[in-house]
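Undergrad: Scrolling down, you'll hit the structures one after another.
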Structure 1
Amino acid sequence: MKKLLTLAFALIGMLSATKSSAVIYPTSHTACVGAATTLFDSSGPGPSAGTWSSSNLAVATIGSSTGILTGLTPGTTIITFTGSTTSTAVFTINPAPAAITGAGSSFCVGSSITLASATSGGTWYSGSSYVATVGASTGVCTGAHAGTTTIYYTLATGCSASVVVTVTGTVPDSISGPSSVCVGGTITLSSTTSGTWTSAAPSIATVSSAGVVTGVSTGVALISHTVSGPCGPYTTTRSITVTSGGSAGTISGTTSVAVGFTTSLYSTVSGGTWSSGSTGVATVSTSGVVTGVATGTAVITYTVAGCVGPVYATTTVTVTTADCISGDVLFTGTPLYGPVKVWLIKYNPTAHMLTACDSTYVYASGASAHYSFCGMGTDSFRVKAADDSMVAGTGYIPTYHNASAYWGTATVIYHTAGTHDINKNITMGYGTTTSGPGFIAGDVTTGANKGTAGIPAVGLLIYCVNNSTGAILQRTITDASGHYSFSNLPTGTPIKIYPELINYATTPYPAITLTSSAASMTAASFIQHTLSLTITPVTSAVGTVSANSTAISVYPNPAENVLNVKWNNVTTGTASVVITDITGRQVISRSVDMTQTTGIASVDVTNLSRGTYIVSISANDNNYNTVLEKK
C-alpha cells in the first residue's frame with residue numbers, strides 16, 4: 001500500500017511538472033493512430049539533443065533519437081525528452097477514421113463514384129481537383145481529367161484516412177499539317193495519337209488511313225481524326241480548303257510616281273513577293289513601296305506560290321520628271337508632335353488675288369515634318385505651315401517659306417514645270433513666352449471703305465509684336481464677335497498689334513506702351529476694308545480716310561504715267577507714299593512735301609506693269625489707302 005501511494009504521488013508530481021513546463025512541440029500534444037509525428041523540444045529538433053521515451057508503449061512508440069512518435073491505439077502516454085534538462089508532456093492518441101470504401105479500380109472522366117467511411121462526422125477533400133473533385137460531406141467523387149489523385153477523409157481531431165483514385169479517359173490529340181490543297185494535289189496531316197481519319201466531304205477531299213488528303217474539287221472539307229480509349233472515342237477536326245490553283249490577287253495603288261518620290265502598291269492576297277522588271281526606272285521594297293529612279297515605265301510583279309508553280313500579278317508604274325515643290329517644316333524650339341497643315345498658295349492674275357490651290361497634312365515627329373506638292377505646273381508660289389493643334393497663345397506661329405509670319409514678306413518660289421524645287425523649308429516662328437500684368441484687346445469689323453462697319457471679322461489672325469525688336473510675342477484669332485485679346489503682356493515695352501490676312505495690306509495699330517499704372521488697353525480696333533483690301537486701325541490718333549474723302553485723294557485712276565496726290569487741310573511736313581503690288585511687294589516709295597496744307601504732288605508710275613496696286617499714304621494723323629489700276 002505504501003508503495004502504491006508513493007507511485008501515485010510521483011505520477012502526480014510528474015503531471016504537475018508537465019503542466020508547468022510544457023516545452024515539447026507540437027503544442028497540441030495529440031497524434032493519430034497509424035500516423036507518425038516528429039516531436040522536438042524548445043531547445044530545437046530532438047535527434048541530436050537528447051533521448052526520447054514513451055511511458056505507454058501500447059499506446060504510442062517514439063524513436064529514442066529521432067523523436068518520431070507513432071500512434072498504435074487510442075489512449076494517453078507520457079513522452080519524456082532527456083537532454084541538458086528533462087521535459088515531459090502527456091500525448092493523446094486519437095483513433096483514425098475507418099478505412100475508405102468505394103474507390104474501386106478506376107472510373108472515367110465525367111463519371112462519379114461514392115466513397116464512404118464507417119466513421120461518421122468527417123470531411124472529404126481531393127488532393128488534386130484537376131483530376132477529380134469530391135463532395136465535402138457526400139464523398140461523391142467525379143472524374144475531371146485522366147490521372148490519379150489522393151482523396152482524404154478527415155475527422156475533427158485531425159486524424160484522417162486516404163485512398164488513391166484513378167481517373168481514366170481518352171487523351172485528346174491535335175492535328176498538324178497544311179490547311180489547303182490544290183485540286184489533284186495532296187497534303188499529309190499528322191496526329192500525336194494513332195487513330196482513324198475520315199472526310200466529311202469526300203467529293204471535295206479524301207483522306208487515307210495515313211492522313212494523306214487528296215483534293216478532289218474546290219471547296220472546304222472537314223477532316224476528322226478519331227482516337228479510341230477506355231472511356232469512348234475522342235475526335236479532332238481540321239478544315240481543309242481545296243483550290244483550283246493559285247492567285248496573286250489584284251494590285252491596287254497609285255501607279256504614277258515622280259523621280260525621287262515613292263508610291264505604295266497593295267495586293268488582295270498576302271504572302272507574296274514584289275519585284276521590279278526595270279530597277280533602273282523604279283525599285284520596289286518587300287512591302288510594295290515603289291521608288292522612282294528615272295523617267296520611263298517599269299513592270300512591277302507580285303509573285304505568290306501556286307498549286308503547280310508560282311502565279312503572278314503585274315502592273316505598270318510610270319515614272320515622271322518631278323514637277324514638285326518640297327521641303328521640311330522645321331521646329332527649332334520646343335519639339336512638336338502631331339498634325340501640321342501646309343498650304344500651297346499661288347497668284348491668280350485674273351482675280352488679282354493670292355489663293356490656296358492645295359493643302360496637305362504632315363505629321364511632326366519632334367524637330368521636323370516633310371511636305372511635298374506635285375503637278376502644279378509653271379507658276380510662282382508661296383508655302384505656309386501652321387501648327388494645326390494650336391489656335392491661339394504662344395508657341396509656333398503660322399509661318400511662310402522661309403521664315404516669315406507675313407504673306408507680304410514671304411519668299412516666293414518661282415517654279416518651272418518638269419523640275420523639282422527641293423529644300424523649300426519653312427522654319428517655324430515661335431511666339432515668345434511673356435509675363436506681366438499687361439492686357440490689350442479690341443475688335444475687328446469689316447466694311448467696303450465707307451467708314452466704321454458693324455460686321456465682325458471672324459477668325460482673323462492677330463499678332464502681338466514687340467515694336468522694338470519685331471519679335472512676335474503672342475498670336476490669337478478673332479472670335480465670333482470679331483473680338484480678340486492678349487494677356488500676360490510686359491509693361492514698358494512698345495507693342496504693335498498687327499492683323500495678318502492674305503491679300504490685305506495691314507496698317508499696324510500705333511505702338512502701345514503699357515505701364516504699371518495703365519496696364520490695359522481695350523480699344524485697339526481695326527476695320528477690314530473689302531474693296532481696297534486693306535486693314536486699318538480705328539483710333540483717335542489715326543483717322544482712316546476713305547476714297548471719297550476730301551482730305552487726301554489720288555487721280556487719275558486708272559493711271560498711265562503719272563499719279564497725282566492731292567491734299568487739303570492736312571497739317572504735316574512730309575507724307576509717305578507707298579505703292580505695293582497685289583502680292584504685298586513694295587514697288588514705289590517716296591516722300592511728298594506737304595508743308596503747304598493744301599497742294600498736289602505727282603508720282604511717276606510709268607514703269608509699273610499693267611495691273612492692280614495698293615496705294616498707302618501716311619500724312620501726320622491721316623492714313624489713306626486705295627486700290628490703283630495701272631493702264
Structure 2
Amino acid sequence: MREYKSEDIRNIAVVGHGASGKTTLVDALAFVSGSSRRHGSVRDGTALTDFDKEETERGFSISLACAHAEWMDTKINLLDTPGYSDFQGEAMAGLTAADGALVVVTATGGVEVGTTRMFNEAIDRRDPVLFVISMLDKEHASFDAVYDSIKSKLTPRVIPVEVPIGEGPEFHGILNLFDRKAHIFKRGTKTGEYEEVDIPAEYRPQFDKYYEQLIEGIAATDDVLLEKYLGGEEIDRGDALNAMKEAMKRQELFPLFCCSSDLTYGTQALLTKIVELMPSAYEMEEFHAFTGAEGDHAVEIHATDTSPLTALVFKTHSEPHVGDVSFFRTFSGMMMNGQEVFNATRGGSEKMAHLAIPQGKERIDVPFLHPGDIGCVAKLKNTHTNDTLSTREHPVRLPGVEFPEPRVVYAVHATARGEEEKLQQGLHRLHDEDTCFQTHYNAETHETIAAGLGERHLDVVLARLKRHYGVTAELKKPQIAYRETIVAKGDGQGRHKKQSGGKGQFGDCWVRMSPRPRGSGYNFVNAVVGGSIPSKFIPAVDRGIQEASARGVIAGFPMVDFQVEVYDGSYHSVDSNEMSFKLAGIQAFKTVAQKCKPILLEPLEEIDVTTPDAYLGDVLGDISARRGHILGTDTVPGGRSKVHAVVPQAELHLYATDLFSKTHGHGTFVQRFKGYEQMPPEATQRVVNESRGMHAAVGE
C-alpha cells in the first residue's frame with residue numbers, strides 16, 4: 001500500500017435508500033480501480049462490503065463497512081452504509097467519518113424515503129453531495145424521470161454532468177459533458193473500459209441541451225465565469241471543474257452521474273470525478289469547523305501531520321477469534337503503528353498494535369496514517385464507539401456520532417431455562433458493537449428490556465445473539481409499570497394474633513390513610529400518644545405498610561402518593577414483637593386502602609410527530625384512537641407539520657412501525673416521559689382482568 005497524504009485522501013459516505021445499489025457500486029469502484037481482486041455480487045453473497053453472515057443471508061446491508069479505491073494517485077475511502085431506517089445509526093456513523101456524500105438513486109425507483117432522509121442528513125452536516133443514478137441497465141430505467149424526481153423532491157440545484165446513451169438493456173454509453181465526448185462501453189468489459197468518441201449526431205441535441213444547463217449553472221456560482229458566459233466566451237474544462245468543486249462545498253450545486261455497477265459502465269468516469277470534485281479533509285476545514293474540547297476550552301483541529309493526534313472511533317465490530325475491532329477517522333496528527341495513544345474520553349492509554357486500513361472484511365497492515373485517513377485496530381482494552389484517541393499532553397475530545405434514539409421496545413427472554421446470565425452478557429456485548437441497540441433490566445416488571453430502531457433491527461440482534469453467543473431468545477410485549485393510588489381518606493384497624501402453644505404473636509394498630517399530591521410519594525406519621533404501641537414497634541408498622549403497598553390492592557401494582565398515620569393500637573407484654581406489628585401493618589393497609597377509593601395510574605408519554613401534510617389527518621386520527629390528547633400542531637418548512645400530543649405508554653407499543661406505514665416512511669417522532677395520570681374506568685378494568693389472568697396462570 002503506497003503512502004497517501006491528507007490532500008490525496010477522499011472520504012466518501014455512500015448513502016441512499018435500501019436496495020438502491022450502494023454496496024454493488026462500492027464493490028465495482030474498488031474492483032475497477034484495481035484495489036479489490038474480484039468483482040463480487042450482493043446476490044451471490046460475495047460483495048466486498050457485505051460480508052457479515054446476517055447480510056449475506058438476508059441480501060441487504062446491516063452494518064457500516066469500509067473499503068477503498070486507489071485512482072489518479074488518490075485514495076478514495078468508501079463508507080458503505082445501510083439504507084433501511086432500522087440501521088440508520090450505521091449510516092450516521094458513516095457520514096460522521098466522511099467529508100462528502102455520494103447519494104445513490106435507482107434508475108427504476110427514483111427518490112425514495114431513504115434517499116430523502118440521507119440527503120437531508122448530508123445537507124444538515126454541510127457536506128458536498130453528488131448523485132449517482134444506478135441500475136441504468138435494468139428494465140424500465142429512466143434517466144429523465146429520476147432527474148426530475150431529484151429536482152422536485154430533493155433540490156432544484158442538481159445538475160447532470162453525464163447523460164446516458166440508451167436506457168435499460170440498451171444502455172451502452174454516456175455523454176461526458178465536461179469532456180464533451182461520448183464514452184461507448186466495450187460490451188463484456190470487466191473494468192468499465194470504453195472507447196472515447198465525438199458526440200454522435202443523433203445525440204447532439206440531447207448533449208447541447210444538458211451542456212447548456214451545466215455551463216449556465218456553473219457560471220451562475222462564479223462571478224468571473226459568469227462574465228465570460230454572458231460575453232459569449234468559452235469556459236474551459238479546468239475552470240468549470242474548479243468552479244463546480246467550490247460550489248459543491250457551498251452546497252450550491254449537486255452534480256449528477258449515471259452508471260451500471262453490475263456491468264461496471266460509468267465507474268471509471270465516476271472515480272475520476274470523485275477525485276476532481278470531492279474535497280480532501282484538508283480542503284474541508286473552512287466549511288467543517290472541526291473543534292474539540294481540551295480540558296475546559298475549545299481547540300481547533302487541523303489536518304496536518306505536525307498537529308497533535310486526534311482520531312474518532314466511529315464504529316466497533318466484533319469478529320470471532322479476534323474480538324473487537326475499532327474503526328477510526330484521524331482528524332489531525334499522524335497515527336503510527338505500535339504508538340501509545342490516550343483515550344481522552346475514558347482516561348486510559350491504548351497501544352495501536354497492528355495498525356491497518358480496512359478493505360471489506362480484510363485488513364491491510366500499514367506503518368502509519370496521515371490525518372484524514374481511516375484505519376482500524378483490534379483488541380483495544382477499553383475503547384468504544386464515539387471515544388476520542390489523542391495524546392496525553394493534548395487530551396482532546398471530539399464531537400461524536402449523533403445516533404438516533406431507539407424507537408421500538410420489547411421484553412426479551414431466554415427460551416431455555418438457566419440461560420439468563422448468558423443472555424445478559426450477550427446483549428451487553430451486542431450493545432458495545434451497536435450503539436443504537438440498548439438494553440436494561442426493569443426491576444419493577446422483572447423484565448430485560450431490548451430497544452432498537454425497528455423490528456427488523458431487533459430481529460438481526462436476536463440472530464446475532466444466537467449465532468455469536470449461543471443464546472436463543474424471544475421478544476414479547478413489555479409489561480407497563482402501572483401505579484395505584486387513593487383519592488379519599490379512610491381509617492381502620494390492623495390486628496395480628498396467633499397462639500399455637502408457648503409464646504404467641506400479637507400486634508394491633510389503628511391507621512388513617514389519605515391521598516397526597518401526584519408525585520409526592522409516601523409519607524408515614526407516628527401519631528401514637530400514651531404508649532398504646534411501644535415506640536420500638538412503630539417502625540415495624542411502617543415496614544409492613546410499605547411492603548403491602550408494593551403489591552397494591554387493585555391489580556398488584558405499587559401504591560404511591562399517600563400518607564399513613566398510625567394513631568392507636570395495643571400490645572401484649574409477652575407476645576408482641578416487631579414481626580407481629582409488621583404483620584399488623586400489612587393487615588391495616590389491606591383493610592384501609594380498600595376504603596379510600598383506590599384508582600389505577602398509567603404512565604404517559606409526550607410525543608412530537610413530524611409528518612408530511614398529506615398524512616396529517618391519518619396521524620391525528622391514529623393518535624386519538626390511542627387515547628391520545630393532542631396539544632397542538634405547528635407548521636414545519638417543507639410541507640410538513642409537527643403534532644404535539646400526550647399518549648398513554650401502553651398505546652405506543654410498535655408506534656414507530658405503524659407511523660412508518662401510515663406515512664410511507666416519511667413520518668418521524670420523538671417521545672419523553674411525562675408522568676402518571678388516572679386511567680379511565682374501562683381501561684382500568686381491562687388491566688385488572690389481565691392481572692388476574694396472569695396471577696391465575698402462575699398459581700397465585
Structure 3
Amino acid sequence: MNHHRPTRRTVLRAGALAGLATGVGQAANPAQAAPSADAPGPRIVDLGPGVLQFALMSAVLVGDTVYIGSRNVEPVQIIAVDLPTQKVVATTELENGHSIQALAADGSGRYLYAGILQKASGDRPNLFRWDLRTPDKPAEALGALADRDVRALAVAPDGVVYAVGGGSSTAPALWEYDPATGAIRNVGTPDPKVTLARAVAATRTHAFFGAGTTFNGGGDTSRAALYAYDRSAGGFTSIAPSEMLRDPSIRDLAVLGDRLAVSTAGSTEDSKVALIDLSDLSSYQLATSIGKVAKSFTTIDDTVYYANESGLLAYRPTTNTISPVSYDGPELGEIWGVDSRAGQAVVTSAYGFVARIDPVRKTADVTDLASVGAPLMPQTVMGIAAGGGHVYVGGNATIARHGLGSGEVVNLRAPGEAKDAVVVNGRLYTGQYNSQGIWCHDPRTGRTGQVAHFPSEQNRPLDVTFDEVNGLVLAGVQSDTEGGGALWTYDPGTGRSRHFADPVDASQCVRGIATRDGVAFLGGDNTAPTGPRSTVVAFDPVAGRELWRIDPQETAGVAALAVRGRHLYGLSRKGGLFVIDIPRRRLIHRADVTSVSNGFAAMVTNRGVVYGVSDTTVFRFHPRTFAVTVVVPDIDGGWYSGSHIAQDDYGRLYTMRGRNLVQITDPHRL
C-alpha cells in the first residue's frame with residue numbers, strides 16, 4: 001500500500017456555516033404525490049465547499065515562468081509561477097469553459113495560447129491568447145472551433161496555431177488559427193472513426209494530428225491514428241508506426257529538434273513511444289514504455305523525459321531503453337506538464353506542486369502552489385461517501401475529508417478521481433479513475449493507498465456499494481476504449497479482489513449497482529447510438545455468474561439503482577422510473593419523472609425510503625405508490641461527472657448544493 005500524507009487545507013465549523021432552508025417543493029407532475037400541508041420541511045446545513053484547492057490540467061514553461069491552467073473551477077484561469085522568486089506573479093481569467101487542458105507558447109515567448117473544455121457546444125469562444133508582455137491585461141478570446149473541446153495546441157515556427165479536440169457529434173478535425181488574418185479554419189478530418197484527438201505538433205512544413213478512441217469505444221471505432229498534414233499542398237498522410245496501431249489512441253506529440261516524439265495511450269498493453277525522423281516520416285525508432293500513459297515530452301542533453309500515469313520516465317534513444325527517474329522527493333501522481341530548465345526536469349503535478357527534478361543529483365525542489373499564491377477555489381466534484389463521523393468528497397487528485405464533529409476538512413492525496421465511494425467499518429473505499437482500481441483510506445491511521453488493481457482497460461468506475469451479506473465492496477465500471485464494462489469485487493477482510501468483464505453484455509457498462517440478500521443487481525448503460533440499453537442483470541458476485549436478467553423497457557441506459565425491501569428501483573438517463581419485484585422477477589411499475597431527473601442521477605435507501613438526486617433536485621419515492629416528491633428543489637449541485645447522494649449512520653443525507661457540501665435531514669411523513 002502506498003502512503004500519502006494528508007494536507008490540511010482549512011478548518012470549517014459546521015455551526016458557523018449552517019444555513020437552514022425550509023419548505024418542501026411539490027413535484028411538477030400534478031399526478032404525482034405532494035407533501036401534506038403541515039409536513040415539516042427538510043433541515044439543510046451548509047458544510048462549505050466540497051473540495052477547495054487550485055486544481056490544474058495543463059502547464060508549460062516559458063523562460064523561468066511556469067504557466068498553469070486550472071481545472072473544474074470558475075472562473076477558468078491561468079496562473080504564472082516564477083521559479084526563481086517562488087511566487088505567483090500573474091493571473092488571467094478566461095470568459096468561458098470549466099478547464100484548460102491545452103496551453104502552448106509561440107517561439108518568441110510573447111503569446112501564450114489556451115484552449116478550454118466546456119460543457120456544451122455552441123459559438124462561445126474556446127481559443128484564447130494571453131500577451132505575456134502585458135500580463136495585467138486579460139487574455140483575449142480569439143474565436144470558436146466547432147469542436148466543443150480543445151485538448152491540445154501547437155504553434156508552428158511562423159506563428160500559426162494548430163488545435164485538436166473533440167466532444168461534438170462529428171469526428172474531431174485539425175484546426176488552424178492564423179494570427180496574421182485572425183481566421184480560424186477547419187483544415188480537415190483525416191479519420192471519421194476516431195472519438196477524440198489529444199495530440200498535435202507543427203513544423204514549418206507540416207502539422208501532425210494524433211487521435212484515436214478515448215471515450216465510447218467498441219464497435220467500429222478507430223484505434224491509434226497519426227496523420228501528417230502538408231501545410232502548403234493540403235491533404236493528410238497516415239504516418240502511424242505499425243506497432244502503435246493496436247493501441248487505443250495517440251496520446252501526445254512533440255517536435256524535439258529534427259524528430260517528432262509520438263506516444264500512445266495503452267489499454268490491454270503498455271503504451272509506446274517513438275521518435276520519427278522529420279526528414280523521412282517513414283523512418284522511426286520505437287520502444288515499449290512503462291505503464292498505460294505516455295505524455296509531455298522534453299529533452300535534457302540526449303535523453304527524452306516524459307510522464308506516465310504516476311511518475312517521470314527517461315527514454316535514451318542511443319540504447320532505445322526506458323526507465324523510471326529516481327529522486328529524493330514526493331510522489332508525483334498525475335502529471336500535467338514536463339519541461340526542462342538548467343539541466344532539471346520541471347514537472348507540474350495534479351497534487352498542486354511544481355517539482356524541479358535533477359536526474360543526475362537525484363534531488364527534487366518542490367514549489368507548493370497554494371503556499372506561493374495560487375488561489376484556492378471550490379471545485380466541481382465526483383463521488384460522495386459518509387460514515388464513521390466523516391463525509392468524503394472526491395475531487396481531482398484529492399479526496400476532501402469533512403469531520404462532522406470537528407468541522408475540520410483535510411485534503412487526502414489520491415491520483416486521478418474518486419468517481420464513487422463507500423464507507424465500511426469506518427474505512428473509505430473508492431473507485432478511482434483512471435485505471436486506478438480501488439483505494440482505501442483509514443482515518444484512524446491516516447493511511448491512503450491502492451488495495452485492489454484491475455485490468456487497465458476497465459478504467460472508469462461509476463458506482464460503488466457494499467454487499468453486507470457477502471462482505472464485498474462492489475464497483476460498476478465502464479471501459480472507455482473497448483466498450484462494455486465490468487463488475488469489480490473486493491473483500492476488505494481477506495484483501496481478495498476479482499473482476500468480471502461485460503456481465504451485462506459487450507456494449508453496456510455497469511452504471512448502477514444495488515444489492516439484496518447477497519445478489520448484486522447491475523444496471524446497464526450503452527453509450528453508443530445503437531444496441532441494447534438499460535438491461536438489469538441479477539448477478540452472484542461470489543460465484544461470478546448471472547442469475548437472471550430483465551429489460552425495463554427504457555429508451556436510455558440506467559442512471560442509478562436502489563433496493564427497498566422486495567423492490568428494485570431504477571432511474572434511466574432520460575428520466576424514466578422503473579420498479580422491479582425481485583422475488584417475482586417482474587417489472588411492476590414505470591413512470592416519467594423528468595420533472596425531477598433527466599440525465600445522470602443517483603439513489604440511496606435511507607430510513608426505509610428511496611431518495612434520489614439529479615443535477616437539479618433532491619427527491620424521494622413513496623414506498624407503496626412509488627409517487628415522487630420533491631425534497632429540495634433547485635439543488636443545482638456542482639458535479640463534474642454526475643450527481644451523487646450519500647447517507648451517514650444517523651440517516652442524514654449528503655449531496656452538493658452548488659459547489660458546497662450540504663447535510664439534509666428530512667422529517668418526512670408518508
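Undergrad: Of the structures 1, 2, 3, report the one carrying the highest value of Kirkwood radius over Cα pairs in Å, for residues 348-491 alone.
TA: The structure with the largest value is 2.
Undergrad: Of the structures 1, 2, 3, report the one carrying the highest value of Cα Rg over 2.2 N^0.38 Å, for residues 132-323 alone.
TA: Once Cα Rg over 2.2 N^0.38 Å, for residues 132-323 alone is worked out for each structure, 1 has the highest.
Undergrad: Which one of 1, 2, 3 has Rg and Dmax of the Cα atoms in Å, as calculated from the coordinates, equal to 49.6, 159?
TA: 1
Read the figures in this text as sums done on the coordinates, not as results from a lab. Keep in mind the model is a prediction, meaning the values are calculated, not measured.
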